[in-house]
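Dropping the structures in below, format is structure tokens.
Any read-out appearing in this document is the output of simple, stated calculations on the displayed coordinates, not a laboratory observation. If you're wondering where the values come from, they're calculated on a predicted model, not measured in any experiment. Cβ atoms are built from the backbone, for glycine too; each structure is taken alone.
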Structure I
Amino acid sequence: MLSFISDPNSLVKESALQLLIKMIESFNHKEIEDIVKPEKMLTDLLDEIKLRRPSASVKGAIWQLVGLLHVHYDHMVNHVLVESQDVMYIMIDEQVRLDKPEIKSMVGLLKGLSSTLSVGCTLDQKQLDGLFLILRTTV
């Protein structure tokens, strides 16, 4: 996570995030909890999205990692599930409306949102209907 935070290069950031994604997917989540530090990582990832302008591939990796953190460390990050799902839905909706949507960002958003939805759905019926419409028209 240190190389992600300290290096401004988007390729380094994406590589660091992909390594973290593989670690979380591959290893027992309890064994790597001290390395991952889910609450701090989630805060850092959301700050990166809010405060900086990451590239599309970095955004996609961030949202995929946010989803994985909710799946594997739900007991530690559940307090931001509503915010995570709301922001992902809003960003998917914004991407669909762009003339040139960021495909890598969209892929990460959809992976992240599907992961968080497997933990529990906090979206209201209007958002679910909108998501269904978005998926139906884009697929």
Structure II
Amino acid sequence: MAKKQAEPEGRPTKYDPSIHLGIIRKLAERGLTEEEMAKVLVIATSTLSLWKVEHPEFSEAMMEGKQNPIRNVEDALYRLCKGYTYHEDGNERTKHPDVRAIQFYLKNVAPDKWRDKQDVNITGEVNLHFDKEDEGL
């Protein structure tokens, strides 16, 4: 009995790590959604999802790209919290610390100390005494 060869399933992949890793990293850095990334790559969103599963390096490149803008925003937020000096029109200017930025930062990095809502637990007993005239209520 002759051994049957496996037939290839579907079309061959368009995935090329030498091309797609750099592109996906840049698209993620720009904040594109996965749907937008798929359009730029001229593939279906389902194909993009499949590439993330089948090619770990592709998924890693996407995650790395997403981290750069996050780091930039974190740095900007931290600078707002501290205040900073900058030059504009040849003059040195000072940006003083931004109270709202400080509040936002602290509420997120130390929520147990800086959240608006405080949990208060009250324990003890409550004893109720009714007079005869209150029985009808």
Structure III
Amino acid sequence: MTPRVIIVPVAVNAALWVVTALVALWRGGWREKLIALVWAAGGLVVLAFLVGRPPNRPLFSGASLSTDIPLLIAALVCLRRGRRYWVIGAAAFALLEVITDTIFLVAPSVTEFAFASAHRIWGWALEAVIVWASLTHRRGDPAGR
């Protein structure tokens, strides 16, 4: 049996970035908002930077890495004194994003398909964690924990 390749359109991924940010802005605390906004902004910046350009491995990986490092930093900032476990998951997925970018940049044997697949899986997991955390955030907590 031959495996099927399912390609998710770029517009769907961009919509997920925006919806995740909107849910965090609507229901989340400062941690959810910070991570969601850095995530969405990074994705949209990479998308805007690469549209219409020919495929270029170092450019694509470098652009992605330059937005995933701030995501990791934001997640680590949110991890400090955070009382909810979702922040650990968000920081872990952000770290996986950075590791994926780095491996793709330095290992020519990794295909673009493998890179994009891993990147999207970590991204979808991060988006799920942010949405879940935002929807379960207690509004009355003054510390936003």
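Assign the value 32, calculated as relative contact order in percent (Cα under 8 Å, 6 or more apart), to the correct structure from I, II, III.
Working: I: 25; II: 16; III: 32.
The correct label is III.
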Problem - Among I, II, III, which structure scores highest (criterion: mean count of other Cβ atoms within 10 Å over residues 28-35) - result: III
Problem - Structure with the greatest value (metric distance in nm of label points 7 Å out along Cα→Cβ at positions 36 and 52, set I, II, III) - result: III
